[in-house]
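None of the figures in this text is laboratory data; all of them are computed from the coordinates on show. All of these numbers come straight from a predicted model, not from anything done at the bench.
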Structure I
Amino acid sequence: MPRFKVYLEYDGTRYSGWQVQKNAKTVQGEVMEAMKTVFKSDIADFQGAGRTDAGVHALQQVAHLDVQTMLAPEIIKMKVNEKLPADINILEVEKAPKTFHARHDAIARSYLYQVSCRRTALGKRFVWWMKDELDFDLMRKTSLLFLGMKDMQSFTDDDPKEKSTKILVERIQMHKAGNLILFRVVGSHFVWKLVRRIVGVIVEVGRRKLQLEEVEQMIHSKSDHPARLTAPPSGLFLERVCYNDERVAEELQPVMRI
């Protein structure tokens, strides 16, 4: 059975995350239903590189697809896109080795988070609007505390007994783009809500409601404070999934200017 590598983008606003769930509309579920219509059969396997949360978007999600078909990759892309809702789009389909696994073979993932410094009518679904003035330099100093291998159990709801909460954060970039403050977080893998809580804590320092010393304590000992500061999903995008020798670009660009 052939295996394909599928690149997708989506606006996650209407969905309860990526992964298929009973009695919930999800991105994976919508794509699989469209594929079943195109292939006129069940899909043997369709797995993404990561499970984005409810309301979270993707600029480039990657999945592998196993299905018995004679259709060429470009025809699969065209036919499935015709069946998909407007807020999900297949960017590319490629033939892949049978050993390729979208999640296990990924060597790095990057997430982009957008904070808006002004109220916006057009970009509301894709930003977190922060009314308070933010100290950009102080936030940048705070971001450095998260770099390296850390036990991030205070920054996730995952159970450390079931799943390792030790995460290597390779890079955190911050950039001003007009009325936006952009965050990029790069790591080998991520746990549930990690990026949103990192951003939420950094922004709270930028609002001068939290001290650097308090953030260090949250990182080095169990705390429920980050959970109360979780940034909303609207501003978060799965930006890139890297394989083999691929690397996340240095340049940081907003999804849209506001």
Structure II
Amino acid sequence: MEFEELKDFLDNRVLRYNQKDFIKNDPISIPHLFTKRQDIEIMGFWTAILTWGQRITTINKARELISYMDHSPHDFILNHTESDIKRMVNFKHRTFNLTDTLYFLHFFKNHYSRFNSLESAFLLPQQELRGLYDPRKNLMGFREYFFSLPDFPERTRKHVSSPQKSTVKRINMFLRWMVRNDGNGVDFGLWNEIKPAQLMIPMDVHVERVSRKLGLLKRKQRDWLAVEELTQSLKEMDPKDPIRYDFALFNLGIEEKF
């Protein structure tokens, strides 16, 4: 396709899928269960990390996790007792187990005891230089911060990825949820320090495959450099909000088998 034809094609798909009807069958439905900022952040991040395999399975496991936290994640994290945690002993999703759950609780309690929002965790490397958010650098900084507590379990590191070894798909997806605010009611737009233009595409096998077919991605490996290449291609179509095309690319692969 020519550039304008491709842009029109993708813009049309964004309009089709960036709608509230999209929410109910997607993991983003989990943070949409809440109105409190911290609850949205906590369950948005945790659900994004748990997102692999069938979407309905992820949604069901996230709902199970919410029930263990008495449907109030932020309050539970700050005020839970040892006996409260015992009810979570059987929580498991694929390779995410009790050890990982306990560390996530520990991290969230430590963070929210000092900060009002999880956005701060993604800005720590650059706090004295606001406005200079660098996706790769700050994602690496977030991971370092996430595992900065004493005696963190080494096994949990695989659940919070780094641009050094990964496309960081799940965290980029979470950041899309928190940062984008287009008024359509899908993404939340809770955060203001990180801008939509600074987001990176959440790249999975479906987004990768569709992007290659459309000529938006040339790099052979699915890695961080591929994320940068594809994001740059999307910025040529929309410099201020390139990641809105995630709605198009993902659903062309999943819903339309493009």
Structure III
Amino acid sequence: MKLQLVNANRGAQWARQGMRVFWRQPLAFTGLFFIFMAALSLCSLVPVVGSFVSLTLIPAATLGLMAAVREVEMGKFPMPTILAVAWRAGQTRRRDMWLLGVLYAFGLIGVMLLSSLIDGGAFARVYLLGGTLDAETLMQAEFQNAMWLSLLLYLPVSALFWHAPALVHWHGVPVLKSLFFSLVACLRNWRAFLVFELMWVLIFAGTTLALSLLSSLLDEGGIVSAALLPAMLMLAAMFFCSIYFSFRDCFISDSHYA
């Protein structure tokens, strides 16, 4: 396994590949992403430790969606059990995936704690505990500053964990090395990842704008608003699908993924 440098335009290609593979099995990927979100939401309902547990499962669940993309690329139908692929590996890799999840949870909680210094924890409560978000809170300068600070601080956390689950599971890389290799891959290919992120920002914003314009033209705000959530969920599923292609291009190996 070795790192591969890619051109900036690969970022746009990753986004297109994610959308293309989604539409090869739209019902399957929509269902998998719904299960993914439902499982995290159910875990977060457990008192005291629920939110922490749900965060620890994110790396493994992300790997499951990546594995589903690989199944479709091989001409197979991804069954719901593919989401648990990380837990069907050997004992060492299962342990490493748990450790990766714990580190991710602590990283994200650390980001939220730092943001709490600005707004007293309002944004952190909404993000981690699913608190109620009203227009008045959203418009507060402290809340917005905390949100933007969280986004800024999350970037290095995201880079550390972007490739790590796949490196641990498919290449048997130890946890700390997987985090290091993931960070290096993102930094060395920062142009491609910048294009990738900008593409998805435009896709999400463009979809929202298109539905808003359609709502105005048809004067059917309720119907179009009802379509917004499913559309966002489908786009989110496509985004997660595209993660696999960024990993496949950034790391090459002589052996097939197992």
Quick check: 23 is what I get for relative contact order in percent (Cα under 8 Å, 6 or more apart), calculated from one of I, II, III. Which structure matches? I
Using the calculated result -26000 for helix-only ellipticity at 222 nm (-39500 (n - 2.57) for each DSSP H run of 4 or more, over all residues; to 500), pick out the matching structure from I, II, III. III
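For volume of the Cα convex hull per residue in Å³, for residues 38-117 alone, the calculated result is 82, so let me know which of I, II, III that is.
Details: I: 128; II: 82; III: 104.
Attributed to the structure labelled II.
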